[in-house]
Every structure is written in structure tokens, then in C-alpha cells.
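Coordinate-derived values only; no laboratory data. Everything numeric here is computed off the predicted structure, so don't read it as measured data. Cβ atoms are built from the backbone, for glycine too; each structure is taken alone.
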Structure P
Amino acid sequence: MKIIIIGAGTAGIDIARKIRFNDKNSSIILIDNKGDDLYSPCSLPYFVGNKINKEDLYVYNNYSTDNLIYYRGYEPINLEGNILTISNSTSTTNLEFDNLVFATGSIPNSLNFNNSKNIHFLKTIEDAEKLKKLKGKFLIIGGGFIGCELSAELINKGNKVHLVETKNRLLNKILDDDMSKIVRNYLENLGVDISLNTQVENLENNSFDGTKFDHIVITTGFIPNYKVIEDLGLPSENDQFLRVRDNIYVAGDLVKSKNIITGKYEYCMLANNALKESEVVVNNILGDDKYYEGFINNSLSKIGELIVGSVGGISEELDNSLSAKFKGKDKYFSLGGQEYTIKLILDKNSEILKGGQIIGFSEVAGRLNHIYDLIYQNKGISDLLNINSCYNPAVSPLQDPLVEVAKITKKKLDYLKK
């Protein structure tokens with residue numbers, strides 16, 4: 001087989017490696033217009049904040065070992081049948097394929113401001129290297145993961161930071177209002193100025209709200225990079241097999257699929273979902289029909305030292321929901337324990353879990369993944385009550401916070417039934 005993958009990011013590389021693991025003989029060609037080695041975009045705020053070194057950003061470069069052909073700095077310019085034409089500044093090449101995959105990722109959802117200078121984004125290593133060198137007053141537009149993470153890193157380097165969000169809370173797509181306030185309070189205690197419900201429409205002379213800023217960073221999210229697909233005359237909509245046409249597939253940020261919790265079809269640009277999508281594409285290329293059932297959001301962030309996690313849906317997007325919250329400690333304070341807040345969301349009729357949010361300074365990821373497993377299996381609050389958690393006073397409390405919040409949730413349910 002001859003397989004061409006356009007885009008050498010997380011999804012593209014994962015597809016190439018999975019195919020090679022199962023098939024030692026097929027020709028696998030990677031094409032990427034930038035030609036970078038694979039790196040982690042999620043690491044970029046921490047690189048700006050000097051928490052990690054540049055070499056730690058890179059996660060894969062074993063192209064020769066895996067027998068992958070990599071056309072660095074090439075762009076697809078024409079598609080005729082099963083022949084893809086690619087070019088760079090000096091040459092043009094025709095490549096035949098049996099299967100073609102687009103994994104071109106996303107681009108910043110940029111805003112246009114007249115008379116403004118020094119506007120930055122944080123999508124690439126080049127972006128991060130520029131930001132890393134800057135000092136002064138920063139205006140960050142967008143209170144999602146990157147905006148919050150970058151605000152904490154910049155303020156910890158001694159800069160002034162003003163974070164602006166158009167919605168009524170930070171991280172509005174993954175946190176309820178009460179949980180978002182924890183993040184807001186944490187950032188404000190670090191020294192970040194925060195404006196909510198604020199639309200930035202004009203940045204004349206790099207000024208906002210009476211203050212002139214040295215640097216402006218737009219972190220208003222990303223949109224799928226469909227440019228190559230559209231330029232080649234292909235449809236951008238994928239089916240459940242992640243195909244856009246016969247033997248042509250999409251993966252990663254290009255995939256529009258069902259949110260299993262809400263039933264809506266939307267984009268979920270998370271690396272963990274990209275790996276699940278790549279599994280579907282690989283199975284279909286290798287001849288095993290497999291469809292993508294959709295996604296359950298499972299996301300994690302570290303904002304300064306605060307770990308923020310969310311899985312499933314949030315209260316406002318779910319009908320007939322009930323939620324409960326527990327605030328405690330992850331272990332004894334005398335042994336370094338810190339505050340820990342966990343919230344569950346469920347359907348109050350079926351008692352099936354629909355979401356969870358956790359904010360603390362340790363042990364967030366494991367508990368978040370446990371909630372994900374229960375949601376994926378369509379389990380209810382009683383299944384969470386049956387957790388038998390390990391205990392050591394220096395490591396973990398006798399009663400796990402998941403059990404504590406499950407007890408509170410069950411008590412609320414029982415009260416409603418009276």
C-alpha cells in the first residue's frame with residue numbers, strides 16, 4: 001500500500017506509527033509545509049515561562065527508524081484521481097497513493113485590529129520563542145486554557161498582565177461558574193488583572209481601558225485548518241468513518257463529530273481525541289471497518305501551580321441536571337496537603353453521571369480519568385459510592401474525595417425524591 005499523510009502533528013504521526021506497527025511493508029509518506037519534528041503545543045506556555053527547556057518540547061523524530069518518508073516544507077498543489085502533486089520553492093513532485101489522510105491541525109482564531117502593533121499568538125515554537133524574550137505590560141485576549149496558563153507564566157516572570165474574556169467566566173466551555181471563580185481568584189492573587197463580559201473592539205495605539213500595553217496576545221481559540229482540503233477541491237465534512245471521500249480521511253482538529261454528552265456535532269481539538277481518531281483511520285486503511293462514535297471531553301490544565309480538570313458536560317448545557325460539590329484536602333495539611341475541590345454533574349432522573357470538574361494541586365488527572373471511565377460506561381452515582389480507595393496519611397485521605405462528593409450528591413438526590 002501507498003499511504004500519504006498531510007500534516008506531521010500529533011494525529012498525522014500517530015497514524016503513521018500505528019500503520020507501521022501493523023504493516024512493515026507499506027510506503028508511508030509524510031508531508032508538512034513547515035517540516036518540524038513533532039512537538040507538544042500544550043507545552044508552549046510552560047516553555048515561555050521557563051519551566052521546560054526547548055528540547056523537552058519535542059516528542060518524536062524517529063522517522064528513519066520507522067521507515068517514514070518525510071517531505072519537509074512541501075505543499076500539496078493538485079489532486080487528480082489518486083495522484084497528489086506537491087511542491088516547494090524549488091521542485092514539484094507527483095505522488096501516487098492508495099489512501100490519503102489530512103491531519104493539518106488548526107490555526108489561531110485571529111482578531112483584526114486596526115492601528116495596533118506587537119500582536120502575538122501562541123501556536124508554534126516560533127511564537128513561543130518570541131514571547132519568551134518579551135517583557136512589560138501584556139494584554140491577553142481570551143480566557144481559555146492558553147490564556148489562563150500564559151497569564152500565570154508571564155506574571156510569574158515579573159510582567160504586568162491583563163486578561164480579557166468576552167464571556168462571564170474563565171474557561172467557560174469546561175467549568176461551571178462556581179468552579180471558574182476558583183481559577184479567577186487564583187490568578188488575581190498572582191497579580192493578574194481580569195476583565196469578564198468584555199469585548200475588545202479597538203486597540204488603537206495598543207491601548208485598552210485607558211492603559212497602553214507593550215504586547216498583545218490573542219488566545220481566542222483555534223479553527224480547523226481546512227485550507228489545503230478546500231484548495232484541492234475536496235469537501236471538509238467527514239462521515240462517521242472519518243472519510244471525506246472514498247479513500248481520503250481526516251483526523252485531529254479537522255474532525256467534526258458527536259459530543260456524546262450533549263448530542264451536538266462539533267470540533268474537539270484535544271490531543272487525546274486525536275489519538276482515538278487516528279485509531280479509527282488506521283483500522284479503516286488496514287481494511288477493518290470502524291466508525292468513530294464521538295467524544296467525551298476530558299481536559300486538563302496547569303495554571304501556575306493550580307491543576308484544573310474537566311470531563312463530560314457542564315451544567316448549563318445539560319437538561320435536567322443536578323450537581324454537588326465537595327471541598328476538602330488531598331492529604332493532611334501538616335504533610336503538605338492542599339485544598340481540593342471536586343464537582344459532579346448527573347442526570348437527576350436516571351442518576352447517570354454526565355460530568356465532573358476537579359481543581360487542586362495534586363492527584364487531579366487520575367480521579368478525572370476515573371470519572372471519564374464511569375461516564376463512558378454510562379454508570380451512575382452508586383458506582384462511584386462503591387469505590388474502595390487505598391489509604392496512607394502521607395499520600396491519600398481515608399475517604400477519597402470522589403466518594404465524599406458522591407455521598408453529597410446522593411443525599412441531594414434522596415432529598416429531591418421525598
Structure Q
Amino acid sequence: MTPELRDYLSAPSLRPLWAMLRSRLERNGQSIRGVLEVQLDDDGADRLSGLLGRPVSHGTARIRLTDLDASLRDGAAARGLVPVVADLTGAPLANLPADRAAVRAGRQLAWTELDRALAEYGLSEHGLGEDGLGEHGPGGESRRGQDWVRQWTDWLRASGSVTRLPAAKAAVVLPVAVQVLARVLAAHWSPASLAADQAPVGLAELASEVTGDAHGLDSGSPAAALILRGISCALGVPPAASAAERRDLWQRVGVSTDEVSGTVITWALRPPGADRWSAMMRERADLGLITHLTMHELHRSAALTRPGEVIHACENPQVLQGLAAAGVDRPLACVSGSPAAAGSALLARNTVRYHGDFDWPGIAIAGRVFSLGARPWRFGQADYQAGLDRLPPGSRLGLTGRAQPTPWDEDLAIAMTTAGVAVHEEAVIDPLLADLR
């Protein structure tokens with residue numbers, strides 16, 4: 001297009017015409033058909049009259065797109081309507097129907113890849129495949145009939161987590177997510193793996209193996225988000241809402257994201273082993289030192305306790321500190337609220353008796369702790385009532401939050417709901433101390 005013709009066509013009086021044409025052509029797949037109505041002033045009408053070779057009145061003008069296309073092709077532009085509009089409006093025209101069709105095809109390809117991967121890696125809509133690896137979940141409960149795969153795939157389709165991705169990306173990410181889920185859940189539920197107490201695989205190592213990129217499963221990546229949601233569905237736990245909860249979900253299926261920063265607080269642990277680490281732990285116990293154990297140590301250590309020995313655990317570090325200051329010489333641990341990876345590992349590998357706060361958040365934490373294998377320690381209805389009786393009438397705190405079930409003692413939830421009062425660990429430290437003398 002010559003500079004003179006561009007100046008002629010791009011005059012301000014014709015700009016509404018080109019903008020409307022761009023919108024029409026993009027919506028109808030660049031089809032040159034139909035009539036367009038546009039408001040033109042005198043200058044715009046004169047210029048369009050010159051372009052079409054016929055009079056055009058100012059005001060509302062009706063223009064056949066085929067006539068305008070023919071005039072442009074036969075005139076000085078020597079090009080059709082689509083390239084001229086693209087030139088005058090500054091960018092190539094989209095083909096919205098074709099784009100929508102491509103998006104639909106891309107989404108269908110992604111779902112097809114998902115179905116293919118589910119079949120390839122032995123996942124069905126009722127759990128893991130027929131190879132038997134998914135026959136039992138943590139603690140031996142049956143995974144059959146729980147339909148976690150259907151729950152996960154329904155979430156994938158409804159949440160927008162997949163459809164927000166470019167189609168080509170989704171078609172790659174979904175098979176990666178299925179492959180990782182099949183691997184980590186099979187290992188998690190395999191009786192051989194549970195018996196072996198195997199050290200976890202590193203997240204970077206797993207990502208390198210599956211995606212070819214050590215950072216391919218990092219927090220924030222699309223694959224990691226889909227996998228973690230699948231793990232939560234499979235284990236029947238709430239979706240991870242924080243970095244700590246994401247780390248813990250990975251850890252629960254044998255994948256370590258970080259072995260050195262998170263710890264579980266311990267006191268008076270005397271591992272019986274003959275190795276230097278066990279000797280060091282016994283010396284720290286003899287010196288009266290509290291020890292923060294990392295996942296790095298827990299997965300490289302032998303037994304933490306002597307045969308038949310019980311670790312008594314609490315929720316609040318102040319309680320452990322008080323028991324230690326009182327000279328208790330029996331093994332203690334503190335999970336510091338909801339147990340993260342290190343606390344979960346200690347609970348799963350040892351005989352543990354646990355006490356927590358008698359409030360609804362504390363009950364929720366206790367439920368999680370007991371699901372990992374611990375047993376209650378002065379944490380029933382009678383213990384709550386005894387603690388309640390010890391509280392001064394003027395210093396009682398009301399219960400807040402949502403009521404939680406207490407399946408280890410159903411009367412506990414009833415008593416707490418009836419009294420409506422929280423009893424924190426610090427208020428009942430004397431009975432705990434008496435158990436440890």
C-alpha cells in the first residue's frame with residue numbers, strides 16, 4: 001500500500017469503519033459476507049465514495065463487504081479486505097471461530113491424554129489398578145470403592161486448573177501427573193515398601209526422572225499442583241493450603257522436598273544402636289539437652305527407642321519444656337501443632353502416646369496424629385472433665401471454631417460441646433508429669 005493511499009484510508013473519519021470491520025471479520029472467521037452499517041461524517045462519506053466508485057451519503061451508511069473487498073482488490077490497494085483492515089488497524093486479524101475450535105480440540109486432546117495415561121499407568125476410577133499395589137491404604141484400610149481417581153478427575157475438569165493451561169502444555173502436564181501419582185501411591189501403599197521403611201526419594205530426583213527437569217515438580221508448577229490434589233484425594237485428607245502442608249503431603253507418599261529445615265522436638269531419646277549417632281543422642285540425653293531432629297537424621301537413623309519403650313508426645317513446646325525442667329527421664333516429643341514431615345515420620349515409626357489441647361483446633365490435630373499411629377495419652381472425656389475442674393472459674397476460655405469428632409472417645413466431643421470451655425495442655429501438666437515419674 002502506497003503512503004498516499006494509506007493516508008487516504010487511515011483518515012480519522014474512516015477509523016470507525018475499519019474498527020467495526022476488524023471486529024466483524026474476527027467474529028465471523030474472516031468471511032467476506034453481509035452488510036455493515038457505520039456512521040460517517042461528510043469527510044468519511046466522501047472518502048468512501050471515492051473508494052467504492054459510487055456516492056455514499058453521510059450519516060448511516062450501509063456497506064456490502066463484498067463490494068468493499070472488490071473495490072480494494074481492483075483499486076490501488078490491490079489487496080483484499082482482510083489484509084487491508086489488518087494493515088490499517090495495526091495487527092493481523094484473529095479468526096475467533098477457528099481459535100475456539102482449536103481450543104476445544106486442544107482440550108479434547110488433553111483429556112484424551114489423561115485417559116490414555118490413566119490406562120497406561122494402571123489407574124482406574126476405583127483406585128490403583130489390578131496389580132494389587134493399591135489394595136490397602138495407610139494403616140491397612142481398603143482403598144477399593146473409594147473412587148479417588150474419579151474425585152480427582154472430576155476436580156480437574158471442574159476447577160479450571162487444566163483449561164487455564166495452553167492446550168499443548170496441558171497435554172504434557174496431565175500424563176506427568178498421572179505417572180507421578182501412580183508411582184508414589186503404589187510405593188506408599190505397597191506392603192513391601194511399608195515394611196522396609198524406605199527413605200524417601202528426593203523431589204528433584206523424581207522430577208528429573210519424570211520430566212527431565214530437576215525443577216519440574218517445584219511448588220507453583222502446574223504438574224505439582226495437580227499431583228498434590230491427587231494425593232489429597234487418594235489419602236482422603238484436605239487439599240494442602242500452605243507450603244508446610246504441601247511438603248507434608250509429598251512426605252506422606254515418600255517424597256522429600258526438604259530434609260533439613262523442618263524438625264520435631266525431642267527429649268531423653270536414647271537410641272540403643274552402637275553407631276556414633278545413637279551414642280551422640282544418648283550423650284545429649286545424659287546432658288539434659290533438648291534435640292531438634294530433622295528428616296535427614298530420622299531417615300538415616302536406626303531405632304529411636306529401646307524395645308517396648310514409649311515416646312510420650314505433646315502439642316505445645318512449652319509443655320515439653322516444663323516436663324523436661326521437672327527432670328523427666330522418659331522419652332518425650334513435641335509436634336509443635338499439626339505435625340509436619342519430621343513429626344509425622346517420628347509418629348509413624350515409633351510407639352507414641354499423644355496429648356494435646358482440648359479445643360477444636362487441638363482435637364483436629366489429635367485426629368491427624370492418631371491417624372499416623374499414635375494412641376491417646378490422657379486425652380479422653382474423663383481427662384477433659386478433670387482438667388475442666390482444675391480451671392479457676394474466672395479464667396475459662398470459650399471454645400471457638402468448628403466442632404470436631406473424637407472417634408477415640410465419642411463422649412469427649414459431647415462433653416466439650418456441652419461445657420463449651422477450652423482446656424489447654426499447660427493447665428493439665430501435673431497429671432502428665434505424674435504419668436512420667
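A few points about this structure:
- Structure responsible for 9, with relative contact order in percent (Cα under 8 Å, 6 or more apart) calculated and labels P, Q on offer: Q
- A value of 55 for percent of Cα pairs over 16 Å apart, for residues 110-221 alone, calculated from one of P, Q, originates in structure P.
- Value 1.25, calculated as Rg/Rh (Cα atoms, Kirkwood Rh), assigned to which of P, Q: Q
- If helix-only ellipticity at 222 nm (-39500 (n - 2.57) for each DSSP H run of 4 or more, over all residues; to 500) is computed and equals -15500, the structure in P, Q: Q
- Per mean count of other Cβ atoms within 10 Å over residues 6-13, the highest-valued of structures P, Q: P
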